[in-house]
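S.K.: Listed after this line are the structures, all set down as C-alpha cells.
Derivation of every value follows stated rules applied to the coordinates shown; laboratory data play no part. Please read these numbers as outputs of a predicted model, since none were measured by experiment. Cβ atoms are built from the backbone, for glycine too; each structure is taken alone.
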Structure P
Amino acid sequence: MNVEIDIEAVIAPPGRPHERTRTHTTRNWFSQGFDWVGAQVVKTEDEIYLRGQTGSRLDGSGMASRGYGVADAEAQADLALQNARFLLEEAGSSLNDVCKLRVYIADRAYREVVYRQLGRHFGDVHPASTGLIIRAFARPEILVEIDMAVVLSKGTPHTRFRKFETKDWYASSQKLDARFCMAVRAGDRIFLRGQTGHTLDGTLVGSGDPAAQAHQAMENVKVLLEEAGGRMTDICKVTTYLTDRAFRTPVYRAMGEHLRGIHPVGTGLVVDGLATPDMLVEIDVEAVIEQ
C-alpha cells in the first residue's frame, strides 16, 4: 500500500448545504504542481471541520519559519493555533468547542515547545489529545500539523472527564505545560484521548510488549466510555498507531478480544514514534451513543 484515504461525511438537511469557506486551489498554494480545490473550513449543523493547521499563513503567502530547529517548530505551532482560533471564530465558534486534538510533529525534540504553545492557546479548555511523531508532511518545511475535532456546544458546554495537567503525567520526562482530559462528551458523541499501555493513573504496563500495551489501552477505553455514559458497542471508528509493522498481528489480536461482535471501521498506521519511546501502540476511538 502506498496510500490510504480516510473520509468523514455528514448528511446535510434538505435545502441546507454545509458551509465551505476560504476555498483554495493547491496549484496556487506554495507553488504545488497539482490541482486540488479544498476549503479551510466546513461547517455542518453540529460540527466544524478544519483543514489541518500548520505554520503556513492562511493566505498561502509564507510560513511562520522555514528552519528545522526547535524555535522554528515553536513558531509554526504558534501560527497554526492562531489560524485555528481565527477560523473557528470566523465560523461562529471558538477553541472552547474543540473536543479532540491530533498533534503531528516531525521530531520528538519539538514536542515540549509545541505542547507549550498548545497550553498557552487552550488554557483551561482541556481537550482530549493524541500526539504522534510523523517525519514527513505535505511540504518539507512543515514541522508540525494540528487536526481538531470540533462540535458546536450551542450554549451547553461539553463535558470533559479526568482532566489533568501534563506536569503530573510526564513529571520526570517532558515539561509540556498543557492541560488535557481523558474523554470529552459532546451531545451523543464521545472523543477519547489516544490510549496506550499506560493505566489511567499513568503507570506503563507491558514494557516492550505491544500486545500487553494494546490490552491495557482497550481496558482504558472501556472504563472511559462507561464514565462518559457510553459502552463498547457505541464505538464507530478505531485508529491504531504502531511504531513497527511487526507489532500488527499481536496488537490486532489483542484488540479483537475486546471488540468481538462490535465490528467498528478502522484505520491502521505505522508512525515514526509516539509521545515517549517506550510506547509501542496508541489507539484512537470515536464513539456515538446509541439512542
Structure Q
Amino acid sequence: MYRRLQGLLWGSLVADSHALGVHWIYDQERIRKEVGLVEELLPPSTHYHPGKVAGDFTHYGDQTLWLLDSLDQNKGWNRDRFYLEWKVKMGKYKGYHDHASHETYDQMMAGKFPAGSMSTELGGAVRIAPLLYYYYNDPNLFNYVQEETAITHRSRKVLDAAQFLASVVKLVVEGVQPMDAIEKAVSDLPADSTIGPLITKGLKADSLQANDVIKNFGQTCDIAHALPSSIYLIKCFEENYALALEANAMAGGDSAARGMFVGMVLGAFHGVEGIPKAWIDALREKETIEKLIGG
C-alpha cells in the first residue's frame, strides 16, 4: 500500500517536471525536430516559464508542493489556512500566473469570498496528490479534494474532474487495475454528469497514434480536450509509466496537466519503483519532498 501512495505522489510531481521542457508547444513536429523523444527532465523551451531549469516544476507542480508543505506544517488539511498561505505565496510567485490563479488572487485581494475562478482547465483538478497521500482512506477525502480545488477553480467541470480523479486513484491504491478503476468510477457518475461524455470519448479512442488522437481531441488546457486525452493515454500505456509520459509530452499542448493526471494514476498502479529513478533524482525539490513525506 505504501509503495502505491508514494507512487501516486511522486508520479504526479515527476510528470509535471517531465512536461516542463515542451510545455505549451503545440507544434508536434517542432517537438520532434527540436527536442526529440523526451526521455529526461529538460529545461523549458518556451517563454512561459522564465527562470525555470531542468528538474523544476510548472506552476501546477509548484502549487501541488505548496499543498504538500501546508499539510506538513498544519498537521493535516486546513482550508482556511491554506487559503491564506496560497494568497501569500501567489503574491510572491515568480512563475507563470495562469488565468485561474490570476483571477483568484485578484478576487482574494479585493476581499471577495469565494475567490476561485470559473475556469474549466484541467490544471485545477490535478494538484490533489498530497491529499490522496494523506487521506486516501479517510471518509473526508472527497470533501477535502473539493475544498482544495475550489480555492482556485469553482466550475462544476473542474470539481467533478477532481472528484473523479480522486475516485480512480483511490481504487488503484486499493489494488484495482487503472482501466477497471476508470470504468468503475465512470459508472458511478450521475446521468447528467458534466464529464461523463468526455471520459467515454477517451475510452472509445482506439488508434495507437497518440499524437493524432490528442491533436484531434484538442491539446489545450480545457477539460473538454485534456480529460479525454488523459483517459486515452492511460488506456494505451497502462503498463508503462515512462512510455505514457513520453507519449504525452510528444503530443504537445498542455502536457503538464495531462501528465499529472496520468502520472498520478499510473504512479499509484506501478508504485514508486515503476517511475524512472533518474527522473526522481533529477527533481530539484527531491530532498524537500522526501523531508515532507518522511523519506
Structure R
Amino acid sequence: RQLPLGLVEQGDPPTLGWTYGPQGAGGSTSIATAWQDLRQAGAVVRDLLRRAAARHWQCDLASTSTSAGEVRHSDGRRLDYGALAPLAATLTPASEPLPLKSASEYRLIGRPQRVVDAGDIVHGRATYGIDARMPDELVAVVARCPHLEGALIDFDASAALAVPGVVKVLALPGPQPGDAISANMAPGVAVLARHSWAALQGRKALRIRWQPGPAARESSAALWAQANALLDAGEAGFRVRDEGEVDSQLENAALRLRARYEVPYVAHAPMEPQNACVHVQADRIQIIAPMQMPAGA
C-alpha cells in the first residue's frame, strides 16, 4: 500500500511455471473482485513491518509510520521494507481486521501515475511481439474461412506462388468436434513467404472455395432483425436489475424517451496484430509472442 508502484521496470521473470496457478493479465478484474481482500492483506503486511521496526528500534509502535517503501520513526530514522522483511516474517499476523486508509489518504488509487514506457511508445521505440526476428525465418499469413463452422473445399495457389518471395502455401484444418477452445478457430490457407509484403500479396492472390456450413444464414443483419422482431412483438424479456419504482415513475412521467441501442458483435481490437515467432529445433521450441498468459504458451 506504500510502495512507489509503476516507477521501476522489472524486466522479464527468469522462469515461468504453475507453482501459484495460471499467471496472466487480462479482464481488468483485480480491483472489482479483490479490492477489499487486497486492502486488508496490505494492512496486515504494513502492521508486521511497523512492529518489526518498533522491535528493532526498541520503541513504541505509535512512533512509527510508513511511506514510499520505508518504515519511518518520528525522530527521522528510516528502514526500507526489504531490510525489515526477515524480522517481519517471524511475527504473528494480526488476527482481527486492521484499520484501513480512507479515500482521502490514497496516493495511488484514483491518482495519475507515470507510465514508464510511455516515451518509448509515442516515439516508436517500444518493442512488440511482431518485431521479433529469427535467422532464416518465414512470415506466414492465413486466409481464414469467413463462415462460422464452415469448411475448406479446395484452393488454387498458383497465382500466390507466382508472387516473388512466396515460398509455400499450406491448408490448415479446422477444429474437430470435442477440440479444446485453443484449437484453430477456423480452417484456413496459410501463405509462407520471405517477408510480410509477399505473404500479404500471396494471400490476396489465393482462389479459395469455402463450404458455408450450418450457420451460413447467421450474420449481423440477421441478428439485428431477430432482436428487433422480438422488441416489436412486445416480448417482456427479463430484468437484469430491479431497483426503485421504475414502472410507476414511467407511468406518471410528463415526458418519455424511447431508444434502441445496437452494439456490433466483433472482437476487441488488440494492441498489435496477432502474431507469434516460433523456432522448432531438435530439442526445444523457442516462442516469442505477445501473451496474456506466457505459462500457457
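S.K.: Looking just at relative contact order in percent (Cα under 8 Å, 6 or more apart), which of the labels P, Q, R belongs to the structure with the highest value?
M.R.: For this comparison of relative contact order in percent (Cα under 8 Å, 6 or more apart), the top structure is Q.
S.K.: Can you tell which of P, Q, R yields 19.7 when Kirkwood radius over Cα pairs in Å is derived from it?
M.R.: Here the read-out was taken from P.
S.K.: Let me ask something else. Any idea which of P, Q, R comes out highest on distance in nm of label points 7 Å out along Cα→Cβ at positions 205 and 253?
M.R.: R
S.K.: Say we calculate distance in nm of label points 7 Å out along Cα→Cβ at positions 61 and 245 for every structure; which of P, Q, R gives the highest result?
M.R.: Comparing P, Q, R by distance in nm of label points 7 Å out along Cα→Cβ at positions 61 and 245, the maximum is at R.
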